[in-house]
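Undergrad: The structures considered in this document are given below.
Please treat every number below as a calculation from the coordinates, not as lab data. Just so we're clear, the structure is a prediction, and the values are computed from it rather than from any experiment. Cβ atoms are built from the backbone, for glycine too; each structure is taken alone.
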Structure 1
Amino acid sequence: MEPRRIIKFGNSSYVISIPKEWIKENQIKKGDLIFLDTSPDGELIIKPKENQNKEEPRQVTMDISKRDFWSIKRELNFFYIDDFDLIILKGAHPERDKIENVIKKMIGSQIIENSNELLIIKNILDLESITIKDIFRRTDNLIRSMFMELKEGFEKEKVSSESLKSIYQTDLEINSLYFLLMKIIRKGLKDRQFSKKINKEPLELNYLHHLILNIEIIGDHIKRIAKTMNIHTSKSKNIKEIQKILEMTEKTYEETMISYYTNNQEIARKVAEETREIKLRAEEMIKNEKSASIGSIIEHLKDIANRLHFISKILAY
């Protein structure tokens, strides 16, 4: 490595000298253009020609013939988040339909070759064109719709099969949006150029990761409450109190998202206090509740409050 001293030129520019050997080797003369670029870790790259080094597509291959479905699903999600250009699955599998269904939920992924022994998935997503705030707004709207359907179920003392199916489908869409945002966040943390293009610093990307993770988990809890509701809950004396806690939780969730959209730290601190009250009421109910299903619902609501409390602390500071 050869050190070079930086020289100030005028009021706003800095100059370094370029090694004579490099000039000769690349046949550069006075008046020629050279091109500057930065690497993901912040290094300055000088090129004699624009886009001289074109990156090869990143690809990964996995033999699925002797693997169980769940391990394949985990690996596919990881490959998706890691933003591979091509994912190649080799070998036959008895649960091929379920694997293809996982791929269909990977936003921006397309199967370009499909045979009994081979699946090739291409990444056709332009991450720079996606707005992070749009992902959050869509996820937020989906969570709100889940809360509404759950409240309707409590009013009727049973979640209908249609509502339960709708809640499950909504949760799957939230999962897809979560993986998409994780893909953007991971690329931003690995590639400094990309993070500059989307105007996100590493610290903000890390905070967005915690935010979307907790929102996704809230969706999981709502889904589980809906599933549990139809198991002897209508006979519980505490059903009205649970409804009250649910309404408090929904209101606190909405205030949390307002705090995020408006960057209002005062609202975030208010949310932190409200979540403490929700948790105290839930803990008091659990002490005297004998029904396992009702106890499970209360625990889910309590954990939603915990997630909102965590988010509020991120937003408050």
Structure 2
Amino acid sequence: MTDAPFVSVYLPTHDRAELLERALHSVFAQTYSNYEIVVVDDGSSDGTPQVLERLARTGGVRAFRFDAPKGAQAARNHAIAQARFNLITGMDDDDEWLPDRLRLMVAQFAASVGFVAASDIVELADGTRHVARRPSVIDADALLRRNVVGNQVLARKADVMACGGFDESLTASQDYDLWIRLVAQAGAGIGITTPLQILHAQANRPRVTTSGRRRAGVWRVYRKHVGRMTREQRKSHLFNLIRTTDRPLPFKTATALWSREDALRIVAHYARTRGWLPDGLIEKWASFRDRAEIEAALRSNARPVPVHSRSPI
């Protein structure tokens, strides 16, 4: 693998020492060995500094620390600035990578590709899991309608820096905002249909800000990019904004935003927010639909997660 490109993995963290270790060990277990890990501790007050100090001594991570919390986006931007390599990809401290993630994403990267994203296994608090799938081509049209990327991509550091990195003024959807700017800067991306990451979307570890801050953030993303949208893109984006913030959809609004592409999502959201569908029914159906695919992905990636004993650089 000496001729394969190196990848900088950037990871912000705050007061999640135990989860951080799980996330890092899933990177150490990658079948692709040409990487570095850059962690920025956003002013943690738990055992996170001790975890990072121990791992840094083994050469497993390059760790940086803010004395006081500045926010996840500031931590991400600092980690990206410190990255040594041209290819970068992010990770959240409560997620897990499957062992072939880096290898398969790097294999899809080419000069003509703007970025690479992969499908995710989403695990909810009740243990049900479903697949969040990525389209094979991720272009500006798709992204101006909704976030079809998820929370991470493999991209060139130069492209991410050129479009300004993560917007630290936003209170939500900062990743989505960056992907819209990245596709304009670097061109269309590739989506991998195989799930290569587990997102632990559990209720006792909220992944997003409070609902008020979230609504304000997603509306700001819409206003930031609405000037580039066609009428159909605006309709899709507005519906998915309402859906993301879990707000009821009035019938008049549903008909105004109706499109063939969003028809099933509009009907499902309209019915669910009126209590016509039992809570969790859609998630349970998705879990049943995706069970075989998830089991196959986990089997093909099954291998012990080692304790790191060497530097990946």
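Undergrad: Given a value of -20500 for helix-only ellipticity at 222 nm (-39500 (n - 2.57) for each DSSP H run of 4 or more, over all residues; to 500), calculated from one of 1, 2, which structure does it belong to?
TA: Considering all the candidates, the number was obtained from 1.
Undergrad: Work out distance in nm of label points 7 Å out along Cα→Cβ at positions 34 and 66 for each of structures 1, 2, then name the structure with the largest result.
TA: Evaluating distance in nm of label points 7 Å out along Cα→Cβ at positions 34 and 66 on every structure, the highest lands on 1.
Undergrad: Determine which structure produced the value 122 for volume of the Cα convex hull per residue in Å³, for residues 58-169 alone, calculated from the coordinates; the candidates are 1, 2.
TA: 1
Undergrad: Quick check: 22 is what I get for relative contact order in percent (Cα under 8 Å, 6 or more apart), calculated from one of 1, 2. Which structure matches?
TA: Answer by label: 2.
Undergrad: Now for a different question. Between 1, 2, which one scores greatest on volume of the Cα convex hull per residue in Å³?
TA: Once volume of the Cα convex hull per residue in Å³ is tallied for 1, 2, the winner is 1.
Undergrad: Sticking with this structure for a sec: Identify the structure, out of 1, 2, from whose coordinates FRET efficiency 1/(1 + (r/R0)^6) of positions 106 and 130 (r between Cβ atoms, R0 = 30 Å, to 0.05) was calculated to give 1.00.
TA: 1
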